[in-house]
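Dropping the structures in below, format is structure tokens.
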Structure I
Amino acid sequence: MDFRHGCGTMNYYPKRSCRMKLRQGSPEEAGMSSPKINRMERLVEGWAERNVSQAFGIVVARKGIIVSHRAYGKVSPESDASPLATDTLFPLASITKPITATAAMILVEQGLLCLSFPVSYYIPEFVGEGKHHVKVHHLMTHTSGLRNADVNDHSKRKEGLVQIPPPDANQHPGLHEKLFLGYDTPLWKPPGTELSYCGYGIELLGEIVRRVSGQTLEQFCREHIFIPLGMNDTYFVVPEARYGKVIRRAQDLPGGQWFHSPEAMSWPSAAGGAYSTAIDIARFGQLFLNRGRYGDERILSPASVAEMIRDQAPNVSSTYGDQFFREASYGYCWPVNHTKRDSGDLFSPQAIVCGGAGGVNITVDPHYETVQIIFSIEGKRNDGHGVWFPCMNLFNNAVIASIEE
């Protein structure tokens, strides 16, 4: 097979950027098989009919051509609920992180931020033994030496015992309090020695974006990312008029009491607070295949894209739950597939994969020139086999297997 066409190449990354925008087309136009794409769609539809999950929203694109954009299932758990629509909003959870990292890279390109500077250069309150060695780039690879559990425990011990200064006018009061209570959390390990997935580190990154740009993260992302990409249904703060478009899940499911609450929909967390549609996130993924362009809009330089999607933590191990990875393989808020195969078996080692709590996933594979989105509702945390969101892997395998040329 020869993959040297469009923006793609069999090498690590495309040699040139392109201006393509996502458009509808046939699988054959994209070098894929219509019967196999139809089989994949029947597979997902069957999951919804058997209530494997309440809902599935999918987008599959290759070489900028959308070959599948479907919605199956229901928008809420009631038996008489309306059918899921392609413009239903899902909580992105951790898919928010690469959006925040993209905002940071835009500031790098503007000459306003340096990733090799200490976090304390931008946030002087970030203090403690060895903390001056924590660089901004450590936040983006989860190698800062901070752990979520340590930050949470440290913050709880301080609650009610310290005076919290008032937030800035453009700062969310709850996030300000969360950040302030955690600033002096002791390090678990020296930075750069082990990856520990740390949402607090991305909250710090979002705070840096706010302080450096003078805008809220929502304002900055809307101006520099969402509007240029046509991501008109993506929000850090969901407007009240759009609350009815947000998917609802049963309250006994993971996130069931949080994701659809007014508090969650107005909590602009840099680590997990955004809401969006499957097609908007497909546009975001295509940006990386296009090396920073989308249509006539240049959002990132090719150099920034290359840095974001390459392994920035070589020879660094990680532990996630009961899984151990000898090589963490992590870019700037983009997990790099390498040999992990945590979202499918057929992706290239260069694929970047990001999943979010609650059942959402995006994979961008530069080798195969694909963007694959599956948004769903996570049914349970542990099926007894250590498998999280099994439909994600099965869907992704079926998509890649549809490539013919």
Structure II
Amino acid sequence: MEPKGQHNSKPSDLSYKPLKYLSIERPPPSLPTRRTANYPPSLWDDFYIQSLQNNSLDEAQVDLWEKLKEEIKQLIGKQENMKGQLEFIDALSQLGVSYHFQGEIKNVLGFITSSYDSLKDKLSNNLYVTTLLFRLLRERDLETSHLSLGDLLQSFKSGYESSELAIKEDVKCILGLYEACFLAVGGENEADEAIENLTERLLKFREKQLSASLCEQIDHALELPLHWRIPRLHTKWFIDAYEKQDNMNPKLLQFAKLDFNLLQSIYKKELKEISRWWKNLGLTSFEISFARDRLVELYLWVVACSYEPQFWRCRMNITKCGTLLTIIDDVYDVYGSLDELQLFTAAIIEWNINAIHHLPNYMKIILRALFNTINDVANTVLIEKGLEILPRLKKGMLPPMA
């Protein structure tokens, strides 16, 4: 036994380590979780677009185009009867060249409507011509108070069904009524039912022994009505269809082909220019690969709305704004974190380029492109037109929650 008051001298198992200072350095911030929509890359990169052949008209073709244009201008309203006049105007429209002759077309249609009372008896006996007149007026938003869709449909139900016209004229009349129904306005509720009935009639005609040309017209109309079609795509189809028609005007057909090729060369030049702009912005870089690159689709969409050559600046500027809005939409819907989006939104609202210093690099690229493009568009309009549109453009770029 150990004596009282004596302790065990056995060494302790505890080991003492020198005290370490606690680190005051902050750990690196965790990167936000990024989502992806796996958008496919564009089918049309800048290299492909720049390689497109221009196929501009040569000097001889331009001279012929100008000569034919003057000759066709002299033909408008010079046909033997009203049917010929209206069919010629309709051909100008569907061939995509009516924009050259808007004044002449308006004069002819205005004269017919102003003389409607004296022509009423003739029109009442020809539903096809009356329907064609109605459609041409409604397409141009011209006065149609003398004509109503309801009256046309009632005339068809009451009298036209019992008539014994040639099948060709019958099909043309029903096709005309069918297309007119898609131009119905508020209050013309009978159009929906009429479309169903006319569709059934056209399908029955389709089963008969019709010419290939008539069958093609029926199929084209039932696939998509004229009023819903993209004008330039329809023009491409109609040039081929018009060439097969019995009343085809060779000079008009030749002019339409030259004009179509002329506009195609203009579109290619515009697309090449806007593709270079897009590439130089830096928005095709890897850092922006999460977003959709839909430059060509947006340009084609604008061409569908404004195809006339004089609207080139409209096409360019709307395409630019549309591509930027598509990128910004993907930033909000897919890629950006909440903290980033709050800073991003504030920078757009303030329209402050200095605010980009607090943003991640991908947002810096987007905002710099947005500010430079919108300011450039606004300055160009201010110089050329004397209009201050920057406030409107800025408002259009604001996100919905701003």
Structure III
Amino acid sequence: MKNLKAAAPSANDLKGRLEFALRVAKEASTLILRYYQSADLAVERKGDSSPVTEADKGSELLIRERLAESFPDDAILGEEFPDKIGTSGFRWILDPIDGTKSFIHGVPLFGTLIGVEFASRCVIGVCRFPALNEVVYAARGSGAWWQIGDQEPRRARVATTTKLEEATFCTTNVTRWYKIGRGDALDTLLDSVQLGRGWGDCFGHMLIATGRAELMIDPAMNPWDAAALLPIVEEAGGHFVDWNGEATIYNGNGLSVVPGLKDAVLKILKRTFEIDGDNFETLEEFYDEVGRVFVQHPNWGRNLDALNDLLRNEYGKPMKGYTIHWKNSAKSRRQLGFPETIRQLEAQLKQCHASNRKGVQQDLKQAQAGQGTTVFDWLVAIIKDHGLGGEEADDCVELILE
């Protein structure tokens, strides 16, 4: 969705849409509860094998119908049905039942999520728990609120905890951590916190917003899973960010965390790959080390272009946002210096296309004079290009030379 020139929506625009979202979430809850714990609930499988029920589809259709009546110019992105284009600058992002597996199994921790974007910024969030008769909601600049049943809404605020060993940590699906190769981070977190629990999906995130837990992490999230959460958690004084620390709903994962633990948690989540200069003396042996550490596959390409591809998340490397720790880099600087550079350039000269021969000859002449860049410099430059300030900085690669 493209950014609009308008700097911010009006207070009336936010108020009207928040009130609507609260009403329609309550109406959807009534529909959902007709199916909850029903003996004849029919469960279908979507293309990604995730479950969907009549309650999911029916509640999203209900919300869409009400939106067509009240805000016909607003766009809609929903989990169950195609996008609707809008012209107002507002976009509704819907997850009718977040936690469908809980819903199917009669666990009351599922919720209806309604998020609203304006100019690509999340500005409203409503999370209603039909089976609990609770709702947590927020609009930008108006704080976050928590209402239980017919009680008066109370302010929702995150906890002030600053030590991981005093924290409660929640997550939705343990197996997802291992599927993305981050079981190490999960183990570290569970060893570090006071309490770890599987209070997952939107319920876990709302535990953070209401001060009942300190950390909720999802290794896999879609925009409709996250759009309502971000403004609620932020208005409650916390952070909703991806695993790189960016406040976004579009990077495929997310966590809600209290301010006092954010940096410590992100440090644990940022994976480190260690290459050791003691293990190689030539460029070919460097490629062996990369294959061993990153992909454990001998046929990953083994050239500079393939290294670039590897850093762009190809060859099965885990998600973006990681550190390469190059131990004994001073030794590598010497081993991959001018003698090795000359050897590599001489090999290139024998194989390169005629149109590239002059450039390679010039580079070789410089290297023979002890000038220009070395193999070590080539490798460092390629890696840094995928980090802060580089042309491919979105890969969020950090290089530490030791």
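Observations on the model:
- Source structure (of I, II, III) for distance in nm of label points 7 Å out along Cα→Cβ at positions 66 and 226, computed value 2.6: III
- At a computed 1.9 (distance in nm of label points 7 Å out along Cα→Cβ at positions 210 and 354), which of I, II, III: I
- For Cα extents along the principal axes in Å computed as 62, 51, 41, the structure of I, II, III it came from: I
- Distance in nm of label points 7 Å out along Cα→Cβ at positions 106 and 218 derived as 2.6 - corresponding label from I, II, III: III
- Given 25.6 for mean count of other Cβ atoms within 10 Å over residues 98-105, calculated: source structure among I, II, III: I
- Which entry (I, II, III) yields the derived value 25 for relative contact order in percent (Cα under 8 Å, 6 or more apart): I
- If helix-only ellipticity at 222 nm (-39500 (n - 2.57) for each DSSP H run of 4 or more, over all residues; to 500) is computed and equals -20000, the structure in I, II, III: II
Taken together, the values in this text are just the output of simple stated rules run on the coordinates, not laboratory data. Just so you know, these numbers come straight off a predicted model, no measurement behind them. Cβ atoms are built from the backbone, for glycine too; each structure is taken alone.
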